[in-house]
Structure P
Amino acid sequence: MKFSKLYIISYIITGIFLQLPSSDAYCSSGKKLEYVDKIYEKNIKTAILFHADDIKATPLHPASIHISQRIPLMLKFDELYTDEADYYRAKIVHCNIDWSPSNLSELQYLVEYNEFSVDQFDFSMATKVPYIHFTFEIPRVKLPGNYLLVVYREDDVNDLIITKRFIVFDQQVKIIGDLELSTGVVQRRFNQQIDFIIDYTQVPIPNPYLDIRVVLRQNHRWDNAIYGLMPTQIKEDISQLEYRYFNFENNFKAGNEFRFFDIRSAHFGGQNVERINMSDTQIDAYLYFDKSRGTEPYSFINDLNGGFVVENSEGNNDFTESDYVNVHFFLDLKGTINEDIFLGGKLTDWRFEAFNKMKYNRVSGLYMCNLMLKQGLYDFAYIVPRHPENATLLEGNHFETKNEYEIIVYFKDQRLNTDIIIGYLKLN
């Protein structure tokens, strides 16, 4: 029954939903700069910001770097359906803690003039979808803080291509952090709690209560980051700030281990791939039908915390020999819910827009979506952004879930009139 139903779905997708983008479908008009991780054109894919010493060039680690920048950050991305490289440039924007642009001049935070050529590229080899693969090393900056990398076409800064957030930190304060179960009787079954102390002995801070601010992140996400935490106790005699709460301000929903699939092979279906279809011009991967995990017990999965790895099991170069695959997602809820459902994870930059929205098909009785993804291993989750239990409604919520957390400490520099990062800690 599943097999025949899947062929009906394949027919629907091929005839209605699958529209491959063309390289000349976009122009600079209508693009608005957003201070978020975003790709502005459909033929630009797999924008990854990673540490240059990462051989696999994966986004499994946060885009954060020490001010010494001994190992720089690198950007990789692909331009699809072309055999001629466009000319791209990049610039860097310093931002405040809330990701609004700061008032700093470019000379205050950059060593070089703020216009960089993105001119290192390679052509794809023997792929059904032709593309050009670009690589760009992020230039050095002079100050710690929040930064936005902006990539644009030629000399038109409004013809936006990619924006990517990254942080540069200095370790002027010491952070002592504990990741534990929530202190709430009910919440401890579902939440994970971060208690921490900031030791500012080595840094003169006249008004630490007002000048120090903190952001907590889960699995490198900005969309559910915790802002606005104030210290619960100030120990001026030993220059320490304590953050220990009783109303769960420092709690995250633990969530569940991510769903995943393997499309490293273009000829054989990997884990959670029901079948692969290949034509002269494209590859389609059909995943097994998913269902809600909202009420299921916890089950351990060694996941990627929502990330992905570009990899090709049938070639030598992961970044120029990996093909692009139309991945088809199916969610069977035995009906509909009165909420919008989206595919979440780094594969969509944790954005909730039309391109990654699950659409209900009355013929099949399934929610469906397809994404064009480069070959590799991928994590994902089904997210309902507007629901109070947005991250856990369809995925479940278990205190045992493995997550990675970051504590980012900002200092409001009155002289510069902006926020700089003076402390950083990762917790697993």
Structure Q
Amino acid sequence: MPLITLGINHKTAPVEIREQVAFTPERLPDALKQLQSLPGVIEAAILSTCNRTEIYCYLDDSLIIKDQQILDWFSQFHHIPLETLSHYLYEHDHSDTIRHAFRVACGLDSMVLGEPQILGQMKQSYADASQHGSLALLLGRLFQHSFSVAKQVRTDTAIGSSAVSVAFASVSLAKKIFGDLKPYTALMIGAGETIELAARHLHSSGIGHIIVANRTLEKAETLAQQFDAEAITLRDMPDHLERADIVISSTASSLPILGKGAVERALKKRKRKPIFMVDIAVPRDIEPEVDDLDDVYLYTVDHLQEIINENLKSRQDAAEQAEEIIDAQVTEFLDWQKTLHAVDSIRDIRQQTEALSRQVLDKTLKQIQQGQSAEEAVQYLARTLTNKFLHQPTTQLREAGKRGDKDTIQVARKLFLAAKK
């Protein structure tokens, strides 16, 4: 009963193709329903992000099913010819699917090595499939095991401890300089994706207050609402600059928007209390001369890139450790799956044993109620349970002895007799 993955990601396809095969939240329930209705598909889940779309399925190998059926459905669902998609698709079968799921959850297959966002996206994929009834024992266990592996990798390696994006690097530098960010205020200049990501990192790091400055107040307010922040326009920024301990700027301006004079005036009002500044923009938002001021620590995108390159090497070393953890966890998952062959037998044995136990216990309790001594009742209970439990195995062993079936006798000894020390 194989697990398979069919997918497309940032390594195999450009964004123009990836956006065509993304599953929107509105269409996801119908997609899961259609996918699970395909012959032989027992369980199904869909992971769809800006960088990847992947279909995970657990198939019934008692039926003749080809992966081609899922490929055909994928093509038809998105109205894209299969010959167009085939150049970009990859496929993993069973143990490779398990390994792939673990690597994705750990961020080892991400555009940014070790990034943590993909784990949250996988958890959402799991929640969606569970909600719409397309997950059961095996695929559900695969996702849960993936989450555990990701947690172990983040605990036991340094895969997520080094900044490898300019936004994350900016906030990491701020934390190194200030330590606890709670007493401090950050001024975010701009409202684009990088500023939003930096604000998210600051907010999750416990920054005391965030001010968002943008050319249009409406965009500043939209971003500020996400982080319980304050919104201002660039025109009003000089009046608020003195409040900022941390300044991170990333706009599309062709000219600097923060000059040496404005920063110097803010420093005087702050009584020379230092300001940490990060200019992520290209062209630069902050005049280079600002770096000449004694109480300003100004970093540009080039400074950050040096940090990122060093940290990327650190993550690559951690990724090698993570691969070793994943190897061991793939083996553990496969071992667990093998035990499923015995599940039905274990359940039947337990149910039969419990039924016999209840039957004998009821008779024993009745004997006590009718005046029989506790000692005699307990002896009856022990003797009867032993006879009932061993009746069928004993009968089968005798038959095996008559047939000369030494294998059955050896298995019985292994099951019922404790190993000699």
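In table form, for the structure just shown:
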| read-out | value |
| --- | --- |
| Of the structures P, Q, the one that 21.8 was derived from, the read-out being mean projected area of the Cα convex hull in nm² | P |
| If semi-axes √(5λ) of the Cα gyration tensor in Å, for residues 199-278 alone is computed and equals 20, 16, 11, the structure in P, Q | Q |
| Parent structure of the calculated result 12, given that relative contact order in percent (Cα under 8 Å, 6 or more apart) is the read-out and P, Q the choices | Q |
| helix-only ellipticity at 222 nm (-39500 (n - 2.57) for each DSSP H run of 4 or more, over all residues; to 500) from the coordinates reads -1000; which among P, Q | P |
| Among P, Q, which structure scores highest (criterion: FRET efficiency 1/(1 + (r/R0)^6) of positions 55 and 103 (r between Cβ atoms, R0 = 25 Å, to 0.05)) | Q |
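Rule-based calculations on the coordinates, nothing more; no lab input. The structure presented is a predicted model; accordingly, all values stated were derived computationally and were not measured. Cβ atoms are built from the backbone, for glycine too; each structure is taken alone.
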